[in-house]
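Structures are listed in the sections that come next.
Nothing in this text is a laboratory measurement; each read-out follows from the coordinates by a stated rule. Computed from a prediction, not measured in an experiment: that's the story for all the values here. Cβ atoms are built from the backbone, for glycine too; each structure is taken alone.
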Structure 1
Amino acid sequence: MHTTEEATVTTTRQRAIDIVNRSHHRREPEPLLDLLADDAELVTYDRTGAEPRTTAGKPAIEAELRDVFARDMTHEVRDMVAGEGRLAYRVHCTYPDGTRVVGSVFCDLDETGRITRMTQVVTWDD
């Protein structure tokens, strides 16, 4: 049987999974933004092979998420995994011209389930 603490952790993880999935599927950044801690960081590794880009703070991350979610493409979240203080998933995006992008996203969660750090590796099907 689960303890109250274990049940709370499970509920927090499931809430984060549901929010990430719904936000991407609907291309609505607000639920995902609500999940971010104010001092969250987004670290992005992309196809250029350059040093990773770090975006610090919820307002700066919001600008990036709004840009991505506003693009004309579909989002499909796959392979979600949640563990203690962690959440990982892949989001498969397809533009109308058939160009595909896959983002592998790894999130650190605080004790309340807020995302404190997102690390993403973005690959393009050129």
Structure 2
Amino acid sequence: MQLPARQEEMLKLVDADLARWYRVVYRLLGGACRFDGARTIEQSKANMKAGTSRVKDPRNSEHVIWKGRPKARALDIYPTGKHVTQKMIEDPKTYDPIRAVAKLATEETGVKVFNGAERWNGFDNPHFQLEAS
């Protein structure tokens, strides 16, 4: 299953291994997802202010690309479809199928990724990040 052109374009700003892993997630979910990947330092600062990011320095977000990190090392993956509501996006259970597929994608690709909610006591359900190498 091929990604929409917009998602393929956005993946150019993501680490190549993570992009390859996401393509498998997308295929296994039957295309019923989208992602938010690379961010600017300014976007990271706005997320910090809104409370959706817990980093103390915007450059510490693995989403942020800058001179010191030219490709994002993290993605937020969200379900898509006509049936998806904001309430569903806020419900942690919504991400159970995505987490299950993420583990299958790791098995298939060998790319080690962790989920924010599993690592950070329920915080950041949509977050998937490359394990440190």
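Of structures 1, 2, which gives 1.07 when Cα Rg over 2.2 N^0.38 Å is computed from the coordinates?
1
By the measure Cα Rg over 2.2 N^0.38 Å, for residues 15-70 alone, tell me the structure among 1, 2 with the highest figure.
On the way: 1: 1.17; 2: 1.31.
Top value of Cα Rg over 2.2 N^0.38 Å, for residues 15-70 alone, among 1, 2, belongs to structure 2.
If we compute mean count of other Cβ atoms within 10 Å over residues 31-38 for structures 1, 2, which one ends up with the highest value?
That would be structure 2.
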